[in-house]
Every structure is written in C-alpha cells, then in structure tokens.
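Dropping the structures in below, format is structure tokens.
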Structure P
Amino acid sequence: MTGGGRRALVVTVVHHPEDSRIRHREIGALLDAGWQVTYAAPFAAHGEPARTDRPGLTAVDLPRAAGRRRLRAARAARTLLREQGPQHDVVLVHDPELLLAATGLGLDHLVWDVHEDAAGALAVKEWMPAPLRRPVAAAWRVAERRAERRWPLLLAEHAYADRFARPHPVVPNAVLLPETVPAGGDRVVYIGNLTLARGVAEMVDAARRLHRAGDGQLLVEIVGPARDETSREMLQRAHDDGVLRWRGFLPAAEAMPLLDGALAGLSLLADLPNYRGSMPTKVVEYLAHGVPAITTGLPLAVELVEAAEAGLVVPFGDGEAAAEAVLTLWRDPERAAAMGARGRALVRERYDWAVGGPAFVAALESVAEASSPRG
C-alpha cells in the first residue's frame, strides 16, 4: 500500500492550527504524496475554522492545552486517539502531553515529532510554580527516554540527538523558498509568537529608537499573537504611539509575503535553555526571502548567520544594539542586499523543504510499512 492508500492522523493540542511546520510543510507534503490526512487541532480555541481546503484533508476540532488548563484537552485527545488512531497508518503527534494521552492504547504506529527541548521549556514556564519547574523538567527527561523506547521519533534539530540513546530521523524546520524576492526597503519585520522571552521588550525599545533615528521612515512590523499580558500591553502601546505596526496573528499565507522587500528580520530570543539547542525557524525564513537576520547569540542562529555572512548578531536583552544593527543595514543597502543573497543561497543548500518534504514522507512510509495493517 503506497501513495493514496496511506492515511495519517496528525494531532496537536498546543500549537496553532496554522503552524507552519505542521500545517503548511508536513501536512502539505503528505497531501502532495497522495496521503489522506486527518488533522486534529484546537481550531475553535484560536478562532480558526476547521479548514479542509485541499482534497484528502479532514479537520477535527480539539480543545487547546494552555497554561494550567490542560486536562480537558488531554482527555479529548485520548478519546480521539483511541477511536481514530487504529484507522490510520500513522499517528503523528506534536506535543509531549499527547504521549501521555496515548499511553496504553497500543498505537505502535504513533510517531512523536520533537519540536523543542520540552524539559528546558518547562523550566521557564511562568504558569508553573517556581519550586516545581526543575523537578518537573527532570521528570520529563525520564519520560522522554521512556517514549523513545516505546515509539519512533522525528527530530526537528540535529542538536536534539544528544537527548536520546538511539539515532532518529531528523526533519529540520526547512522552508519553502519563493522563486524570486524583491530588493529590501525601509521595513523591519518580526514573525512569530510574542513573549518577553522572545524579545518583545527589546523589539519595542528598538522600534522607538528607529522611529526617532529614521525620522519615521523606518517601519517595524510585528506579526504574531502576544502570549502574556505584559507583552500585549507593551505592543499595543507602541502600536498606538505609531512607533511600530503590530498586526497580531496572521496565517502563514498572509504573514510570509510581508517578508518580501523587508530590510531586516528580527530574532531577539533570550538566552534560555530551551532556545540554546534550537534553530529559530524565523531566521531561516528571513534568509529564504533574501532578508538579513538580526539575531541574538544563540549558537545555531549564530552559526547560520555567520556561515553566510547573512546578518548581524547582537547581545541578549539589548534593544539599542538591535536598533544600531538595523541602522547599519539601512545606511548601507548594498551590504544588506549582499547579505540577503548569501543567506538565500545557504538556505537553498541546507534548508529547502523541496528536499526535506520527501524525506519526511519517506520516514512516515517506513513506520507505516513496519506497522500491521490498520482497521
């Protein structure tokens, strides 16, 4: 059984239904390969319709797991996995809590797509009481090793391999390269979730400095949902003051074109454990669109930017340095254009989803082949 005969159940209760890796790359690759896909995600919780905009795609709404409100989502996911999991050739889950939800259901064909360092993320979650963060993170390390013994894994980063005992397929956060890109202009762009740890305060500070230094000619355009009240208030105030434009969440089909013609893309993540071993996907997306990246000194982002001389690295927590980096590119458009061209070439070589997509489908095909026929 190959191609159109395969069925995949793709499940998340944490990620936005329009998550680029899940919805637009992985599901897109499966549909292109002729698979039937059931996509279960928290559509209503994010104000999104359960879209079935491609042949072969079915959508199922689930509750959202957020903060301490996670039990209802876990129960709904477990019911879905029990009822629909056996009807599919592969069950692809994207959240750590879904491994707990699947325990005891006999889903040998379940695959965990490891997006992040979950233990590192747990250690800094504001909703978790501080005394519990370290022990919960340690417990999750143990749970990861048990999950590895039970199910196949896909890793989003080569650096994640050190957390596991066996080798696993790596499907990096590759991107779709546009065929052509326009020259850079006077806009600075950020696309992604917005929290203090992701640099909201530094971006607002930089935007105010750039508004003054550029006499209003430089526009900082921020796309994404604010995940905490402090970030939301800071962004709204800056938007109302006219020093930046905050667009809120936009689907990838609307957000990505905003990179075209941008002067630079911002990635001002804090120096936190769950970020150190990950490549910020936004940096790859910026370079794919020929946009130089301004990034903090996280190892993988620095390696990518410096390998192609495709952007500038700034200190952590320093909005003034971020603004100065933007001004450096604004005052030297030829240098900025050369950075963009080099970054785009490197992304084509290392992170092109035209290569990653077939490798991802092949990894799921191998799981389907190894599993007993579905009911």
Structure Q
Amino acid sequence: MTTKSGHPLPSSPPAETPLTQEVKHTIASYFARVHLQNAGRQGMDIEVLMAQAQLPSSLLQEPGARIAPQQLAALFQAIWQVNDDEYLGLTQTPRRVGVFTLLTERMVHCETLGQALKEAIRFYRLIDNDFNLVVEQQDKQVLLHIRLQRPELDYQNILTELLLLIWHRFPSWLVKQVIPLQEIRFRFQPPSHKEEYRLLYPGPCRFSQPDNTLVWPAEVLDLPIRRNTEQLLKYLKIVPLPWFRKQEFVETLTDRVSRMLEEGPVDHLITLDDIAEQLHTTTRTLRRKLTSEGSSFQRLKDNVRRDRAIYWLSQEDISIAEVGRRSGYTEATAFIRAFKSWTGVAPGDYRKRLLAGK
C-alpha cells in the first residue's frame, strides 16, 4: 500500500480481518475519537476510516470505552493513506508520509544516541519549517524540546502528544532499552484524559510549562545504537503500532505492582497482602508508597480487571459469567456492576459494540 505521493505505508490488515485484542493493555477510546474528529474536519470519510480500523461507532460513543493498540494503529494508517501528511493536517505545511522513514534510515547508521539526535536536528532544519527538535544539556540532564512553529494549529494538542510519544519510543528502540523519563513537561494545562499519560509517558508530568519537553539523564546520549537496517525495515512495516503498545519501562513501584497483578492467576487477582509479602514490606508502607506515586492498589487492580474483561469479551464463545470469573469476580452481578462503572455500559452491550467492528 502506498500514499498518493507514492511513499510506502506500513501494512494494515483488510477490514474483514479481525484485529487482535491484547489482554494486557487497552487504550482510551478518546484518542480514536479526537483523531477521527480531526480527520472529519479535513473532509475525510469517517465511516470508511472506522471500518478500516474496525472501530464500531456505538463503542466510540461511550466515553469510558477502551480499544486495542492495533485499532488505533490501523486508524492512523488509514488517515495517513488518505491525507499523505505525517503531521495529520495540524501544521501550516503538510509533511508527506515517508519523511520519517528517510530520517530513521540516517539515524540507524550513527554510533551513539547523541549523534543520532544531532542527525535528526540537522535533517529537520533542512526540510522542515513547522517542527523543531532541540537538544539542551543542563548539568546531569538532557532536555529534548518538541517545538511547533504554529502551536495554535494543534489546538487539541494531539500532534504534540504524538511527537512526544515518538521521540521517546523511537530513540528507546534504537538503543534497545527504554530511556528513563525523569520528567515530561507540557505547555498545555492538564487534559481530561491525563490518567492515560501514565502509560504513554512513564514519569512525572508537569503542565503549563514553557516548552513541550522530555527530560532524560545526560548519560543516555552516550548509549550506542544497537539496531541495524534490517531491523529498522521490520520496525517501519508495523509503525505506528510500536508507539501505542505498552512498553516495559524502568519500573516504579506502581509498575511492579501492575506487572504482578497482570501476571497473576487468570481467575483471580493476588491481594495487597500477597504483593506486600513478595516485596518484603508491609501493606501500610506499600499503600503509602503507591500514594506518593499518584496511584493506589484499587486503581491498579481495577485497570487490570478492566483490560482482562475487555479481552475476554472480544472472544465470542465465552459467557459473561465466565468473563467475570476470569476477571477476578466470583459473582456475575458484581462483575457487571464494576464493568459498568469502568466503561459506562454493561458487559453484554459492550460485547455487541465491540464485535460490531469485526
């Protein structure tokens, strides 16, 4: 598949091929809605885009609905195919699909991440007036600034969110380790979906800042590039999926507890006492440390249960009661009540809307 300019696009499945639902991770449907709204403003056929991404409209109408990373990736591929603009129509001048590929082909031949970022800065200065990548070193930190020439055109901040995501995840892929984020700074105020940022940007988030900035330890600039051209070609074939999947980050306590819950038995979740025992601490200390990280055991447990439930609801041959059991509930009524509080709809209705896209 190519864009109207002839550049190759990452392969996307035909509409009749069911997209795989991931059991460990889902994404807020907000991101699909806001990108569909943006596409609609540019005159694209929303129904066609949703069909290509297997996104049923009835599901997207629910604010609490969740989607698979593959669905969001397929939506991006469909939008890129139509508008041939990597900037999603949110800058003064479109950037044709394929420019990012040209840049990555230069970066993969660098020796260190610092050299690769210098190559990226030089590349953008040559071809792009709408976007600037700026690296600033301060003491023991390196600040990677993401600057748009006309930020007012990105009035919902969806391009900024995407660029911050790409410029953390792609450099991490190049060096074969997730770069620790000491801080993420945003020019805008906290959005309504800020809870999703814990998965997108694993680090302390600060809003209403002078720049949109990723803050890394300075030593990451010396990390060697550990990928080759063959690996890059495979990576580019599935872009943007690697940007939306859950990554294995440098673990906070919140991350450790989430992982322990995810890897626990299918039919029930391990308890706070179980986790405290495994971590050789008390439940009181564990609760206090989770609170200091802006989290709670109940929220983490509910997130795991929610994502498990959505995965099993995508399997047509499993009853609602069994879905509840596999999500950690012994009583179907308790599961239905909890699921409705998470998503706004009962699990049976959610399944109908979920399967309507397949």
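What follows is calculated from the coordinates using simple rules that are stated; it is not laboratory data. From a predicted model like this one, the values you see are computed outputs, not experimental measurements. Cβ atoms are built from the backbone, for glycine too; each structure is taken alone.
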Value -0.60, -1.37 of log10 I(q)/I(0) by the Debye sum over Cα atoms at q = 0.14, 0.21 Å⁻¹, for residues 178-313 alone was derived from the coordinates of, among P, Q, structure P
If distance in nm of label points 7 Å out along Cα→Cβ at positions 34 and 194 is computed to be 4.5, which of P, Q is the source? P
Can you spot which of P, Q the value 0.30 was calculated from, given it is FRET efficiency 1/(1 + (r/R0)^6) of positions 226 and 338 (r between Cβ atoms, R0 = 30 Å, to 0.05)? P
I have 14.5 for mean count of other Cβ atoms within 10 Å over residues 186-193, calculated from one of the structures P, Q. Which structure is it? Q
If we compute mean projected area of the Cα convex hull in nm² for structures P, Q, which one ends up with the highest value? Q
Out of P, Q, which has the highest value for relative contact order in percent (Cα under 8 Å, 6 or more apart)? Q
Just checking, which of P, Q has the largest value of distance in nm of label points 7 Å out along Cα→Cβ at positions 114 and 274? Q
